[in-house]
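Asker: Listed next: structures, encoded as structure tokens.
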Structure P
Amino acid sequence: MTAVAPALQKGQERTTRAARARSIGWAKRAPLLPALLFTIVVTQIPFLLTVFYSFQSWNLVRPGSQHFVGVQNYVDVFADSQFRTAMLNTVLITVICVLVALVLGLGLATLLDRKFLGRGVVRTLLITPFLILPAAGALLWKTTMFDPTYGLLNFVFGGSTDWLSEFPLASVMVQIVWQWTPFMMLLLLAGLQSQPKDVLEAAAVDGAGKWRTFASITLPHLSRYIQLSVLLGAIYIVNSFDAIFLMTQGGPGTASTNLPYYIYQRAFQGFDIGQSSAMGVIVVILTLIIATFALRLMFRTFDVSRGVK
């Protein structure tokens, strides 16, 4: 009995400590429950309804036409040549805009990492495009830059080129790059300013030039910041709608139509709830695949449990 009693007492103490830890954990999580419930209501419930409607044939101009069709909407979507064109445009816009904005952001961040007179003013001016609403930025470029009669581009280069008609996809890309380059610049500038100065000084003492130091020290240090920039930029740019809607309306024809704008056309102009819902589900799945792939690349470089590799 003398040996059993201490063991029972230790077991009760462990149980008490575990119960206390659980109660403390729930006490910490309780304030987050309203936010979690709100997020579920405004995101997951509409998505589940979208999934449900994607298996229905339902056009709002034909009352009583709603009925279950299984995966036929998905089959029709992938057989739609306009959907394939919109998907290709979405991939082009996302890849090109992310890469160009990343390169420009890296160049601007490198310049702003140095001390010079008026650096604060220059930094504020470069950040300004990201602070402008996307719709306002799109209208700004449409009316002041690309206008064939009064646009600044034709004033500078001469001629009367209708940029939005002759180069619709490139024009949209230029506006998106202009909008998102400051975002890339901010992330990369934070990475540059987090570099240990003693390492850079040691490289300079050892005789390493600027390009050698940048390639061998700065770029490896910025790898996780670059991956984060690509991840966030791809997630946001793949859902670009304002620029296309306000600048080109997806035209001429489908030359600048991307998936979000094509879904809008099918849902709010064609009133086809079934196929537009199927397209929305496909876009969500593709976005999740891209995000998962990018996050895995990030976690290989940045290990939360063991620190930066």
Structure Q
Amino acid sequence: MANFPIINMEKLNGDGRAATMEVIKDACENWGFFEVLNHGISPELMDTVEKLTKEHYKKSMEQKFREMVESKGLEAVQSEIKDLDWESTFFLRHLPVSNISEVPDLDDQYRKVMKEFALKLEKLAELLLDLLCENLGLEKGYLKKAFYGSKGPTFGTKVANYPPCPRPEQIKGLREHTDAGGIILLFQDDKVSGLQLLKADGQWVDVPPMRHSIVVNIGDQLEVITNGKYKSVVHRVIAQTDGNRMSIASFYNPGSDAVIYPAPELVEKEAKENEIYPKFVFEDYMKLYAALKFQAKEPRFEAMKAVESTVNLGPIATV
């Protein structure tokens, strides 16, 4: 099988640009995931984020997780648990309004570092969206504009730890799903693996842990906007018997009131009947997703199609 796509972003600045863009194109069309190196976020900042995230888990979350495991009797389960994930998480919101100062138990240095990290990730997400526009033949800035609601995009981070699990064959770290949003940037542990994606041939493939890389994946909204040219891909986290896996996933998503629909340029090239995706308000999709996250995405698209006639389709608001 072809190797997992790894992209050295420094090569975008010279003779290697065309070849690098081709790797990104192939990754978006055939994998739904890729990993970027030399992405402009300093190794020092990433090391600090990792250190403080792991310290915060030990200090504020590990004991609560143990108590949850004990209270549910999870250490002794004999059959597969299908309604629970073996993970300890908290969420940060960056846009449209940050809530970092309100999240309990974070010390000041950690808040400051996560704010700085989020700003860098936001810039990287916007750069990546423009690279996708270039490959798709869309004007620069199209995807960013498509994500803009009245208050801009939504951007938030899920900070997760996957502690050692005594029965990984019975409990997933995170059950299989596609991501509902736009483009997802993941800073994952470089020592403890676990993230896997499902290839079209039915094979589960490991997303390789690499030091100082950012893993990028396509969410459902980009599948809709590209009219299926790029697909959101099913993925999961396998719990491990040893090692605590850190995962910091940042979701650059449409604004809650953004209207999402296939880019006309990507539909008209073939014919109007090839528009197989619905038009909808992002918030409506998220309400549906909340109830159906761990099920196939296709019925979600069908359900949104059923209500799309009620969506008010003004032009995309530009910034």
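Please treat every number below as a calculation from the coordinates, not as lab data. In this text, all values refer to a predicted model and were calculated from it rather than measured experimentally. Cβ atoms are built from the backbone, for glycine too; each structure is taken alone.
Asker: So relative contact order in percent (Cα under 8 Å, 6 or more apart), computed for just one structure, reads 27; which one of P, Q is that?
Answerer: Details: P: 27; Q: 21.
The read-out comes from structure P.
Asker: Distance in nm of label points 7 Å out along Cα→Cβ at positions 92 and 276 was computed and gave 3.9; which structure, P, Q, did it come from?
Answerer: Q
Asker: Consider the structures P, Q: one of them gives 19.6, 58 for Rg and Dmax of the Cα atoms in Å as calculated from the coordinates. Say which.
Answerer: Structure of origin is Q.
Asker: A further question follows. If you work out distance in nm of label points 7 Å out along Cα→Cβ at positions 20 and 116 for P, Q, which one comes out largest?
Answerer: Biggest value here belongs to P.
Asker: One of P, Q was used to calculate helix-only ellipticity at 222 nm (-39500 (n - 2.57) for each DSSP H run of 4 or more, over all residues; to 500), giving -22000; which?
Answerer: Values: P: -22000; Q: -10500.
The read-out was computed on structure P.
Asker: To which of P, Q does the computed value 16.6 (mean count of other Cβ atoms within 10 Å over residues 188-195) belong?
Answerer: On the way: P: 16.6; Q: 19.6.
Answer by label: P.
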